[in-house]
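Before anything else, here is the set of structures, which you'll find just below.
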Structure I
Amino acid sequence: MSKDNFYMLAKTMNGLEEVLANELKILGAQNVKILNRAVSFKGDKGFMYKANLNLRTALRILKPIKHFQAHNENELYSKLCEIDWYKIFKLKNTFSTQATTHSDSFKHSKYTSLIMKDAIADTFRKKYNKRPNVDVQNADVNIDLHISKNTCTVSLDSSGGSLHKRGYRIETVSAPINEVLAAGLILLSGWDKKSDFYDPMCGSGTILIEAALIAQNIPVNIFRKKFGFEKWNDFDKNLLEKIKESSLNKEIDYYGKIHGSDSLRKAIRISRKNVNNALMHGKIKISDEDFFKNPIDPQTFVLFNPPYGERLSINKNNFYEEIGSTLKHHYRDCIVWIISSDIENMKYIGLKPSKRINIKNGNLECSFRKFEIYKGSKKKKN
């Protein structure tokens, strides 16, 4: 193992840990270990850049820089002041701090975060007689403090904000699916990346765009305007450009069709706008079609997130019954995956799923179900 390798932590959503671990292994990470909503691994600076560019199911990638024990506020402050913060980022850079605490000694995470902010500011003030500004909304440098009992870990956020903000989505319908979750669902589904892919309730087009990026092996964060590590003192711009070029050279051809539709005109307009912004207008077709009225080609791979709220104008029970009936009659010889937080009403689909995966979308418990629709598929008996 290279002496330049260091430990990192990739954060993810509940239920996507194994998917993320597999992504890391394929990219070439070392010492990959699955944790709760996170995966730890080792790599060098170039790999950190590569991971931020390519990981589809990571929310952020933290680089721990200091571990220590602290039993009270004064001890915590003193230990944080021992870090040479001016060697990490410049006085002109803005910074923000956040803390997560699981400790009897440090019960209030916001107050603990303020202690770290003061320690960083005082370290700069001692060196330059000035301090960098804090920006809680859009800081150049984000610093994370995790305290478990009395063990403290200080990390730099190499991503600079959540990686679900890919950079291609410029407008959304209400309650759009998170980009990281969309990618995770596609990877969980086992899609072969060869067959035609269809989202019949495409909303903002997120699932379609993530599918196109996966099918062509395009680095998912290539549209992102900046990463947190770009403001660190040790940032290597030439290395990042080489990593970008290398990642883009791994693009592969996809000869299938990626197709989305929606019955809401607003959704059609928005999804087309996002598809164009992702430079996928030649790869993804969006049409104004009603899921309940239009049959689909056999062997199509179908994955969708049924709408709710303003996009759902009929009774929920009837809605899911109609989905089941439509699948049975119009989706013959298709694999269909559906994700919904409306777990109670999914039973009205009336078809027996061949696979169920429990997953969380933020605080929402969701069920991701696979239906294999064959000629003469029987409705299940409740």
Structure II
Amino acid sequence: MKICEEKAVISFIRYCISDSQRIPSITDWDALFLFMRQQALLGVGFCGIEKMKAEGADVPKPVVLKWYAASEKIRKRNEVLNRRCVELVKRLKEDGFECCILKGQGNALMYPNPYVRMSGDIDVFVMPVGNVNDDPSLNCSISIEQRRRVMNYVRRMFPQAKIRYQHIDYPVFPDVEVEMHFIPTAKNNPIYNRRLQRWTEKQMAEQCSHFVELPEGAGKIPVPTWEFNIVYQLSHMMHHFFDEGIGLRQLMDYYYLLMTTDNRQQTTDSRRRTTDNRSMVDTLRHLNLYHFAGAVMWVLHEVMGLEECLFIVPADEWRGKLLLEEIIKGGNFGKYSGLTRHGMGTKYFLKINRNMRFVRSYPAEALCEPVFRTWHFFWRMWHKY
């Protein structure tokens, strides 16, 4: 993307999510539509189109209709996902599992309009319900036994369900893919991954009991707390960054997470803000997320206009520019980077070549990524997953 086009797109994105931005000058509507589709931001973009029309801008009718059609598909998809999330939580509860819906419909609730977020599948963390007095490990520990019980539960119904290190496919619905997570996310470096899993173990019981109401009376679902999401979604983005890539949709989720009432209220109490932020920074350093958080803050500030008072760490321009370059080049989950067009063998070496670019900025993760991927391949072969 040319520099002039990039500036126009950034201006449009800021306009879509801010009340104080001037009407952007768009010369190539097709290019804008393509970019927003690749970044999974068409729903947010249509909010900008409606806003432009309301403020008297001359938006061609075919453009409005094209964006409206895309927006309606996104709205209907969210309605389906809301309904399926409620059904899934009820089903798992009846079958003896506590659960928590990760990202997805929980993130959509943070948007001004929860129907504009482009969602994909349903990611749900699950853990067997156990008696705390009889077996404490079944309540909040991500144990081998817990993983085995989840896998057995799914494979009794779907013997061919694919298993990965983090999750197992659960094809229970005809219209929505579901991934049942043993762990919410992971890191490539074994030392930091163990730290992350220990941190997660302490948090998950609370996440499974944190219920929120979905729009239009669709029902209630358990979603992560704000404090958990700050760390979890950052770690999830970093993991995908080294896998195939991330897009602006993931950054938009994090923008609205930082814009939520909980965070804004903290900024009004300087003492509480200082104490909470110091604890958060310590956690990010402990989990090797601090530098990536700085990169994310820079992108959110440059692209979406996030105020510095809402930063969780200082912006890191050097790493931020590298992150933004990858986001623009690869699109949502790196689907447009070219990696997905190759077979597994070729992709393996292309990923190594790609991730070696990040050794200076994230040495622990970049150097361990091919090691983790190789281990994961033989781990699946050994267990016949």
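A short reminder: the numbers here are calculations on the coordinates, not readings from a lab. As the structure is a computational prediction, the values presented were derived from the model and not from experiment. Cβ atoms are built from the backbone, for glycine too; each structure is taken alone.
With respect to mean count of other Cβ atoms within 10 Å over residues 49-56, the largest value across structures I, II is given by I. Looking across I, II, the calculation of Rg and Dmax of the Cα atoms in Å, for residues 17-128 alone that yields 16.7, 46 traces back to I.
Among candidates I, II, the computation of distance in nm of label points 7 Å out along Cα→Cβ at positions 73 and 249 that gave 1.2 used structure II. Of the structures labelled I, II, which one yields 22.7 when Kirkwood radius over Cα pairs in Å is computed from its coordinates? Matching structure: I.
Looking across I, II, the calculation of helix-only ellipticity at 222 nm (-39500 (n - 2.57) for each DSSP H run of 4 or more, over all residues; to 500) that yields -9000 traces back to I.
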